[in-house]
Structure 1
Amino acid sequence: MLERAPRTDRDLYAMVEEFFRSSFATDNALITEAVRRMLDAGGKRLRPRFTLLAAEAVGGRAEDHLRLAAFMELIHVATLIHDDVVDNAETRRGVNATAVDFGNRVSVLAGDYLFAWIFKNVTAGYPHPIPHILSSTLADITDGEVLQLKALADVETTLDEYVEIATKKTASLFAASAECGALAAGGSPFAAKAMRDFGTAYGIAFQMRDDLLDLTSDEATLGKPVGNDLRERKMTVPLVLALQRGDRDFRADVERFFAEDDGSRERIAGIVAGIGAQGGIARTEAALAGFIERAKQSLAPLGNAPARSELVALADAL
């Protein structure tokens with residue numbers, strides 16, 4: 001079971017890591033091993049940090065809410081395990097995807113078990129509305145993934161449709177992490193809404209940044225192949241914005257790319273160059289900056305709470 005770990009310093013990342021090292025175990029040894037491998041592969045632990053900072057922002061103590069924060073990261077881990085099965089991914093965070101080491105069957109069951117185990121603990125340990133928020137979030141994440149699948153290779157996808165997908169599949173868990181942290185620490189509905197609004201805007205910006213990195217970073221940094229979203233025919237925001245104002249030749253080239261199923265480095269590089277030439281990357285950077293600003297403005301109701309500056313710093317880091 002998960003038990004509270006003592007707080008040793010202000011480094012929330014270190015607090016969460018130590019909590020997982022010392023306290024995480026499920027009732028199934030195989031699933032615990034699979035989840036621990038994913039945890040050991042790293043990650044920014046942003047969602048649990050949102051929970052802890054939100055608790056502090058309303059006057060609570062971070063160390064009193066490590067258990068709830070850990071559940072937020074474990075929900076994220078469960079979605080990653082399922083994502084890698086759906087996407088036939090071979091790597092995650094620079095190591096083998098869970099399905100590579102354990103197979104698809106165990107991976108799907110591990111994700112299912114982890115969701116059920118989390119909600120068993122949440123419903124037993126936290127009052128309304130926290131269990132409702134998390135169950136609604138899981139429904140949103142699944143809905144967002146389905147919407148994304150329906151939009152694969154759809155060159156008519158609009159920016160509004162992209163934002164709906166990003167809000168559900170990515171931003172909803174950031175929003176829930178922040179909102180639940182505020183509620184668990186006794187924050188007012190007004191403060192909890194401010195934190196939820198922050199998490200939503202941040203999460204959309206986070207997904208946009210992830211889309212950009214898939215085109216502009218390198219494999220060592222990403223922990224997965226560059227251009228993977230294009231290979232999977234996902235309509236990411238740089239592609240959506242490039243198509244929105246791009247010329248006919250570029251649109252035709254993208255349609256051929258999706259029809260050919262040619263995921264070679266050379267072909268990917270050509271599409272990436274086209275996205276840049278059509279303004280997709282620059283317009284994504286502008287859109288991302290807009291959502292970051294929206295996230296920071298949503299924190300105004302927190303006043304001068306010290307945690308507010310840390311949340312702003314997380315947004316600026318995008």
Structure 2
Amino acid sequence: MAMKEVIREYGVDLSWTKNYAAQLGGYVEGPFIIVPEEIQSGTCYFLAVDEFVTAYVTDVTYNQSIIFHQRNNRDNFLHLHFDFTEGEALVILNDVSEPVGRWKYNLAFMDGCLDSDYISSKDSKNYSIDILISKMELQKLLSAYPQYHDYVNKVFDPQQNTIVRFERSTNKAWFIIEELRQADPHNPLYEILLRGTVYYLLSDYLEQTLNEEMVIEKVVKEDLVAIVDSQSFLIAALKSNFPGIKELSDRAHMSETKYKALFKKITGNTPNNFFLQNKLFHAREMLGAATHTITEVATEFNFTSASHFTDQFKGYYGLVPTDYLNHL
């Protein structure tokens with residue numbers, strides 16, 4: 001069977017929902033997009049959170065493979081996407097595909113005008129939350145804070161800056177999304193819970209990003225692809241030593257200065273810290289399986305010693321590996 005193709009066009013207003021449902025062979029009923037069982041099983045729920053924010057929650061199992069072409073004709077909104085897919089899912093930028101989902105990239109924040117493609121394979125279980133925010137309203141909100149006066153106009157000026165980030169959600173965001181996931185979308189109280197969840201996720205994300213150094217930079221699509229590809233290269237090399245900025249920048253066909261600036265902008269992190277944090281994340285998952293000792297995990301991920309691994313683990317997670325294991 002040929003892969004089904006769907007053009008997905010979001011917006012803060014909900015006019016996109018009917019066309020999107022129709023492309024999936026379905027229809028809109030209340031806050032739900034109803035889709036035939038042969039395409040997917042589960043629920044798709046949308047909500048106008050307020051005048052300037054819309055949320056769309058997908059909790060489905062795909063019964064056939066689908067490629068979603070993200071093509072927005074409107075550029076008046078920003079898109080915050082949390083993705084907890086289990087199974088094979090890929091985001092595609094300029095024909096370069098990268099895995100996404102619960103244990104990989106699971107958070108993206110980007111300008112609504114950026115195009116991308118997303119493949120959900122048959123039998124993959126998708127749980128995702130899309131939050132669409134008015135650019136104008138967010139710019140107005142940030143402008144009210146004196147500490148942001150110096151750069152807020154530059155951030156929202158498309159001639160000077162591209163808004164785009166690919167990273168992992170915080171632990172706090174992960175837990176609140178898990179709570180929402182346990183709720184029944186057909187319960188009358190679900191709307192209230194979702195509204196609160198959206199405000200919390202927005203607050204958590206903005207607090208996280210606004211307290212970081214802002215990198216004002218125009219990003220062309222080819223550079224975005226190169227940095228996302230570089231992230232994947234680093235994740236594949238977690239059991240080795242950090243490759244070094246020269247090797248990474250050469251692979252990305254950029255100067256070292258440009259590479260470091262764009263990596264920081266797109267990931268919110270330096271390449272070295274990104275590498276270490278992912279190394280620790282996967283080491284924690286290995287510890288959680290309870291089949292390896294701390295020394296074995298330290299060796300697997302190429303830490304110089306078990307004590308070095310313990311120090312790094314405590315620095316990032318706030319407790320030593322033995323205490324982490326005791327909390328499982």
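A value of 19 was computed for relative contact order in percent (Cα under 8 Å, 6 or more apart); which of 1, 2 is the source structure? Mind dumping the intermediate values first?
Numbers: 1: 19; 2: 13.
Here the read-out was taken from 1.
Given a value of -23000 for helix-only ellipticity at 222 nm (-39500 (n - 2.57) for each DSSP H run of 4 or more, over all residues; to 500), calculated from one of 1, 2, which structure does it belong to? That value comes from structure 1.
If you rank structures 1, 2 by distance in nm of label points 7 Å out along Cα→Cβ at positions 119 and 255, which sits at the top with the largest value? Spell out each step's value before the answer.
Values: 1: 4.2; 2: 3.7.
Max of distance in nm of label points 7 Å out along Cα→Cβ at positions 119 and 255: 1.
Matching task: 45, 29, 21 is the computed value of Cα extents along the principal axes in Å, for residues 151-230 alone. Pick the structure from 1, 2. Source structure: 2.
We did not get these values from a lab; they are worked out from the coordinates using the rules stated. Since this is a predicted model, take the numbers as computed values, not measurements. Cβ atoms are built from the backbone, for glycine too; each structure is taken alone.
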